[in-house]
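Following are the structures in question.
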Structure I
Amino acid sequence: MKIKNGFVLSKIGNDTVAVATGELSRNFAGVVMLGGCGAFLWEKLTEETDREALVEALLAEYDVDKERASRDVDDFIKKLSDAGILE
């Protein structure tokens with residue numbers, strides 16, 4: 001899985017937002033607000049990856065246990081999938 005091509009990340013103050021550009025902006029008219037963990041996972045999803053690799057990346061980057069990392073990845077993937085952002 002990966003983020004569809006056509007999104008651009010921007011920093012606005014302490015926040016990171018993803019904005020659809022080009023052809024993609026015709027179907028996705030909004031912005032995605034990302035916290036630190038969300039921005040980290042988004043960056044990982046710019047390349048083809050899988051759930052387990054995302055969980056392992058969170059464990060390596062943040063001080064969380066596997067259960068929490070798994071839950072956070074599952075929640076993030078579901079939100080992106082529901083919004084039609086993932087390929």
Structure II
Amino acid sequence: MPTISRFFGIDIRIYYKYHPPPHFHAEYQGQRGTFDFNGNMLKGNIRSRVAKRIVREWEILHREELEENWHNARHDIPVFRIPPLD
């Protein structure tokens with residue numbers, strides 16, 4: 001699963017041949033979460049409210065890029081890196 005962004009100790013990944021609904025994965029200090037493209041954690045065990053807030057902020061800034069990467073992953077097209085949150 002390619003890492004598409006990394007910031008503040010959070011890794012953001014996206015899988016190829018993804019299943020709906022559109023989503024991405026975040027990992028922070030060994031905790032994992034699956035997020036939709038509205039920044040909501042669908043499942044996972046990320047307990048840090050700060051980490052979840054940071055993921056939401058990043059998602060809002062990069063929603064279009066996430067959607068493009070989602071399309072690419074669904075069609076076996078290489079995904080690209082998305083800038084980190086500064």
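Here, each number is a calculation from the coordinates, and none is a lab measurement. On a predicted model such as this, the values are computed, not experimentally measured, just so you know. Cβ atoms are built from the backbone, for glycine too; each structure is taken alone.
When distance in nm of label points 7 Å out along Cα→Cβ at positions 17 and 33 is calculated for each of I, II, the greatest value falls to II. Hey, helix-only ellipticity at 222 nm (-39500 (n - 2.57) for each DSSP H run of 4 or more, over all residues; to 500) derived from one of I, II reads -13500; which structure? Of the options listed, only I reproduces it. Computing distance in nm of label points 7 Å out along Cα→Cβ at positions 25 and 65 across structures I, II gives 4.5 for structure I.
Of structures I, II, which gives 0.92 when Rg/Rh (Cα atoms, Kirkwood Rh) is computed from the coordinates?
II
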